[in-house]
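What follows is a set of structures for review.
What follows draws every value from the coordinates through simple rules; no lab data is involved. Treat the numbers as computed from the prediction; the structure is a model and nothing was measured. Cβ atoms are built from the backbone, for glycine too; each structure is taken alone.
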Structure 1
Amino acid sequence: MGVVKRRPLSRRRILEAAVRFVDREGLEALSMRKLGSELGVEAMSLYNHVPNKGALLDGMVEVLLGELDIPPEEAGWERRVREAYRAFRRLAHEHPNVFPLLVVRPPDTMDGIWLVEEFLKTLRGAGFAPETSLHAFRTLSSYASGYAMAEIRGFAMEPASARVGAATLSPEDFPNIHELGASLRHVDHDAEFEFGLDLILSGLKEKL
């Protein structure tokens, strides 16, 4: 029988394994010891490629950002921006246990900085002022990350997460919430997310 060679460790292999582990087990379960076991090595071997737990978490953010599918520049600024934030939200659906890292650990890696530069270049090329481009980036990023996080954790008064449902509220005391009972039971989150994008992009176009 031939000897089966173990696949060598690399930073990328460790980061991708960490993402898979957290997808399956959750972020709180992640430790260098468990990740080492996942890869079939001692935890100390990981430190040759990832200096500490913080660097591991930052690298996992890098992996997720690398999955973003952004249209080419020829697509036009509005479509490019819209599709980029749709893709960003999809990360939350595909990696709900890892996605919160994008919110609590600002992506200061080169991948994250490149995405900021691409956004600014797209809006500057469309004719927006530098400060407007920066404000737009932060506004859209805050909206998309906030909406995606709410989807992961559950919106208030929607059946999947509600401690207090709209149907249990008094129509006399909460008439406006009560009349939304059916809508809250069957929310189209895709359409609602697009509604928010439309609002922001419509306002942004006024700044051109």
Structure 2
Amino acid sequence: MALSGVVGTEDGVVFIIDDDDSVRRALEDLLESVKLRALSFGSTEEFLRSQRPDMPSCLVLDIRMPGQSGLDFQRELADLNLHLPVIFITGHGDIPMVVQAMKAGAIEFLTKPFRDQDLLEAIQSGLEKDRARRRHAMAIAELRRRFTDLTPGEQKVMTLVVSGHLNKQIAAELGVSEITVKVRRAHAMQKMEAESLADLVKMAEQLGIG
């Protein structure tokens, strides 16, 4: 494994998987020239065994390698729940291969020789896509934490509220007074940091509640 590129902030990292050492070195030099951090690997197995930094990232992946192909590894990443934006590079691409890769979520498919600028633009797009995914995941994790902090009664009231039930209906459903429903509803709004019912409904949708 080779590490190249020095950046002043933990902006992101580009993973490179290619069995050709000269290609890896050339890509490392290119990324270093624009101050992008790179981690390179000679095989998919080496990549999976590695300790990878927890930061925005994308993957530059050779589509044809001994053993496991890039397309097979793309499918494995999905099975492992590793959500990495993938940029394929190849010296021998064809239309069915491109279609398969793009359908599986690849953000770019570059045939060698390709322009450095095309690769750099694809990498920047991949890093930004992963930043957005991570921001969304963090927001959902925070919402889940807030929901977990609700009491069981508050959770039940919130679930029924966002499903469109009126306080009277919720009281009858749970066997409590309307005043209790109103108190639990107010507490749920406060703990979820929802400014309105619309906010609460949106949060519930993001959590898959209701």
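A value of -19500 for helix-only ellipticity at 222 nm (-39500 (n - 2.57) for each DSSP H run of 4 or more, over all residues; to 500), calculated from one of 1, 2, originates in structure 1.
Looking across 1, 2, the calculation of distance in nm of label points 7 Å out along Cα→Cβ at positions 36 and 188 that yields 5.2 traces back to 1. When FRET efficiency 1/(1 + (r/R0)^6) of positions 124 and 140 (r between Cβ atoms, R0 = 30 Å, to 0.05) is calculated for each of the structures 1, 2, the largest result comes from 1. Calculated for structures 1, 2, FRET efficiency 1/(1 + (r/R0)^6) of positions 68 and 132 (r between Cβ atoms, R0 = 35 Å, to 0.05) is largest in 1.
Here mean count of other Cβ atoms within 10 Å over residues 12-19 was calculated and came to 22.1; which of the structures 1, 2 was it taken from? Of the options listed, only 2 reproduces it. 0.95 is what came out when FRET efficiency 1/(1 + (r/R0)^6) of positions 20 and 148 (r between Cβ atoms, R0 = 35 Å, to 0.05) was calculated for one structure; which of 1, 2 is it? Label of the originating structure: 1.
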